[in-house]
Each structure stands twice: as structure tokens, then as C-alpha cells.
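Input: structures, listed below.
Every number in this text was worked out from the coordinates using simple rules, so none of it is lab data. Source: prediction; values computed, not measured. Cβ atoms are built from the backbone, for glycine too; each structure is taken alone.
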Structure I
Amino acid sequence: MTFVDDHAPGTIVVRTGERKLYLVVGPAQALRYTVGVGRPDRQWTGRSVVTGKYIRPNWEPPAEVRRDRPALPTLIAGGAPNNPMGAAALTLSGGDYAIHGTNAPASIGGFVSYGCIRMYNRDIAELYSRVGVGSPVVVTR
């Protein structure tokens, strides 16, 4: 698709207001994915980089999530049906957020998370195959 922006190929651009993630693939060209983003009180903007790539990762609910949902276990094994990370995850610098799959596909397209970017499992698998550790990430409203 035509993409009007000034980012280098390989850059992941998330526009939370659109609930879209773009992977810049060339001048004025990007792949576009519909995503779930942070609830209005949990959104963030800024620059980051991919710091890790994981297939069916375990999930340790962050302290903020555990405060809101104290019944959650401290660790949910990768691949478990109640693991919200889905098929794969790209962790972001700073350690608080990730771009990941989901076990709740109906949440895609909404303002639904604590700040992570959710993708359909098929889409995170494709993105995972196209980016590497160190890939830049830009999140805007």
C-alpha cells in the first residue's frame, strides 16, 4: 500500500488512533495490519526498538495487571489457551511493552490492552519473519 511517511524500510510504525501497524518496506510503501492497542488511559507514544523475538512465549503478568487481576497466576506457559501473548512476541526496549499475538482475536481493532500492541496470530507470525532485533518502532497517536 502507499504509505506517506518518512521512515526507513524495516521501521514498524504504530498509529494508535487508527489501530494500525505499518511495516515500512520501501519508499512510500508499507504493509498494513489491524491491531489492538492500549486503552485510552494506558496508551503511550514514542520511539523504541525490538529487543527480543519469541515464539509462544511464557507470560508473567506485570505488577499493574496483577493489581487489577490478583487471581492471575504469576506465570502462564507459552502456548496455553489462557496465555495472552499468542503465537509470538516482539519485546520492546524499556521492558514494559511488546508487539504480540493474541488468544482473543475479537480484541483486534480495539483499545484493549495495558499498552501492548496485539495482532492476529497469523499477522504476528508474518511480522516476526520480516523484522529483527534492533528494528526501530515508532508509536504515535
Structure II
Amino acid sequence: MTNLILISHGDFCMELKRSAEMILGPQENIYTVSLLPNEGEKDFMEKFDAVTDKLGGNYTVFSDLMGGTPCNIASKKIMNGAVFELYAGMNLPMVISFVNAALIGNANSLVKETRQSIVKVNDVLNDGVFDEEDE
């Protein structure tokens, strides 16, 4: 399985991994790199490099926020020649989709699947998709 690195402001990435593990079980190939409040770009870059150096180039990166420091640091790595896929806007369906695709050996469209996971539940309820019998 390709390694997945979750990067974020604060411990969001660590908690997202924990949530994914509640559903999918332990995930040895998911790593996290947090930008803590007392840290700057240099601190984050050192932590990110420590993880990526260990993985040897076989990884995908999910970031919390486009334009935030974690995503910007990863983007600079790509602009300087590093080769990995970087996605911003990470969420739990995205992580689950990534892990499931790796388990079944199926290349998937993370962006398409993640977009489909965004649902206004009120509209679904109003459309009568859920019946009382389904509960």
C-alpha cells in the first residue's frame, strides 16, 4: 500500500487518523505531521522531511487547507523537484476512500469520491430517501 501522510494545523491530522482507524482498524501506512501553535515553517519542514525521508518517495500527502503553511511547505517540495501527489481539503471520507482503494488495488478518483461524500442531509431527508422502515 502506498503510504499516506496527513498534514495539518494543530492535531487535526492525528485525530483524523484516529477516526479513520475507528472505522478501518489500525493503519500502519498513515503518518501525521502537525504544525503546532509554537512552531514555524522551519519546524514543520523538519518534521515533514523526517517522515518523507523515512518513506523514500512512496507516499501521497493530504493537507487540511489550501494556502496554509502545511500545504505551502509540501507545495514548495514539489516545486523543488519532489514527486508525490498532494491534495488539500482532507476529510474522513477522503482518507477512507484512499485506504479502500489501496486495499482492493483499484485506482480511484479521490476528488470525485470526496465531492460525492458532501451531502446536505436536510435535502436527502426532504426527498424522502430515508423511510421509517429503513431505520
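Quick notes on this one:
- Among I, II, structure where distance in nm of label points 7 Å out along Cα→Cβ at positions 31 and 119 as derived comes to 0.7: I
- Entry that produces 24 once relative contact order in percent (Cα under 8 Å, 6 or more apart) is calculated, selected from I, II: II
- P(r) over Cα pairs in 5 Å bins from 0, in percent derived as 2, 11, 20, 25, 22, 12, 5, 2, 1, 0 - corresponding label from I, II: I
- Origin of the derived value -3000 (helix-only ellipticity at 222 nm (-39500 (n - 2.57) for each DSSP H run of 4 or more, over all residues; to 500); candidates I, II): I
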